[in-house]
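In structure tokens below, several structures.
We did not get these values from a lab; they are worked out from the coordinates using the rules stated. Model, not experiment: these values are computed from the prediction. Cβ atoms are built from the backbone, for glycine too; each structure is taken alone.
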Structure I
């Protein structure tokens, strides 16, 4: 029986590639749930690698006690207890101002800004951190709500969505570089044609920055190029055409194929058999028709196939953000922080004055 790695070229270490970028441009990452041994350990590694200046939110004494019990040094790791911070009153006033702008009257700014998710979102929105990571001790909706209500949306993106990065050196066909981007795995249950097109383009930009080259994007379906005439397949075909048109308009060096089945997207041999245009190579980006398909696929690839997941990287906000699952281990938190910090490099290059 052939091995999983038979006839496959050596792949670069993707995490090392991210770290190399960050050593040239270190960033500040705020972790909203800092009273967690996994987060503290990941923060210590980020300091050791000299790539990120970590900021942990939580009670200082509690974080210190957890670190001592685990034998983790807190050197160069900044801790902030939101209600006792020097910026707390300022953030409360800014929250009240945002509520007035939305036509609402806030009577509980103290209680809301005391929550680490909201305080951390304030930090990235007002430039006191370059990126934010959270969700390791809370349900996703709680974290997403704080981000959406605090951080400005990115103009031109119709819906905020999430991207999961998968790495699996032992797996075949996990992207041509051993890194696969899945979208939307987080937020939009039934995306429209417009939203699917946006997912493809924005995830392509994310992949291009991480890979350092033009990605191949696949719009997934149960159909390949009209092999099934269902409304779902037609929707993905329409999203492909719209994305291709916008790629040309924006002069982006991406290639998008769709609608295609998953095996055609990732396995060159399946592509040769099923696709009239022949072998298209392994896709770097997979765009799913709905949230159920994307989320289930992501979890199965991680928990059954053993792929390493990083993210969600939240796309569509004006500041870099990532959500990590409650089941995340130290390595997942470490890699996710590195990935979102690399996004902060791009953000600073595009918007050096901090305004979007």
Structure II
């Protein structure tokens, strides 16, 4: 799978721009603020129907304009044309070969992408939601049923929480609460089992890639933390029903799951150096790429934003060796120095195209 052409219309700071890409390394160089990262984000948008950085589509429209679009030609088993368009006064739509999706989520997984950015350290330092998103995003690109379960779980959870909040000291309607539970339990249990299986397969890939990047005696691990590790979801909800009433929200469930990151059997967040944390996060994302590749038998696109600012020169070169191999497909990379990108890729005989912005 590869992207052969990209066109942006009023997307972020790009008025009307287009690019044709080569099969392997496509690099964007220029000063900060010229829109290098925005091009990578546009590719991510075509993959996920969302920006990596902005929660609102309105923030993606060029200042002073009312609508924007992202268009690409994708080479897969045949050529496909993907168009995502949105505006201030009209609903966002995604089209494949001119036909609109009835649901945006039906597009997820068609163009698989992994994005590595300087903000990925949030996986280590921010709350559990960031780490759940990492798991859910990976599985959802491969498993439509899992994505539908996530949407159903969130809908029923919101309804259950709204019900708990509405009690305001009144007697609880146990029948209504049990009706929410009956829906949450099977859906949440399926999500838990999928996450557990994913992490069992993912851990070995991650450790192998981390060892290659770090080339040290460092031992790294990640562990799936969930209330369902020690109990059934049914029992968790029953045991915490009174606590939920007092808290006015659902205090236990797969929406509280987390990942713990360890280095040499100690918490990475507290005991990892800056370099170790950056290497850990890059290894996580590359393992995400390899997991998607192995499960789908296809090559996702890899988006590398300011990667040379994240890790030292020796690890950067090992990273370049990895992504230039046949284990990786089309790469899109941004950097402030075009010459630096050239120097990193010169030792490898791969297709290379540089765009100076």
Seminar exercise, completed: For mean count of other Cβ atoms within 10 Å over residues 216-223, structure among I, II ranking highest is I
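By the measure distance in nm of label points 7 Å out along Cα→Cβ at positions 72 and 288, tell me the structure among I, II with the highest figure. Walk me through the numbers before you get to the answer.
Values: I: 2.9; II: 1.5.
Largest value of distance in nm of label points 7 Å out along Cα→Cβ at positions 72 and 288: I.
To which of I, II does the computed value 21 (relative contact order in percent (Cα under 8 Å, 6 or more apart)) belong? All intermediate terms of the calculation are to be shown ahead of the outcome.
Values: I: 21; II: 26.
It was calculated from structure I.
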Problem set entry | Among I, II, which structure scores highest (criterion: FRET efficiency 1/(1 + (r/R0)^6) of positions 240 and 296 (r between Cβ atoms, R0 = 25 Å, to 0.05)) | I
For this session: Name the one structure among I, II that distance in nm of label points 7 Å out along Cα→Cβ at positions 40 and 64 of 1.2 was derived from.
Result: I
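Hey, mean count of other Cβ atoms within 10 Å over residues 48-55 derived from one of I, II reads 19.6; which structure?
Details: I: 19.6; II: 16.4.
It was calculated from structure I.
Given 2.9 as the derived value for distance in nm of label points 7 Å out along Cα→Cβ at positions 56 and 120, which of the supplied structures I, II does it correspond to?
Numbers: I: 1.3; II: 2.9.
Structure of origin is II.
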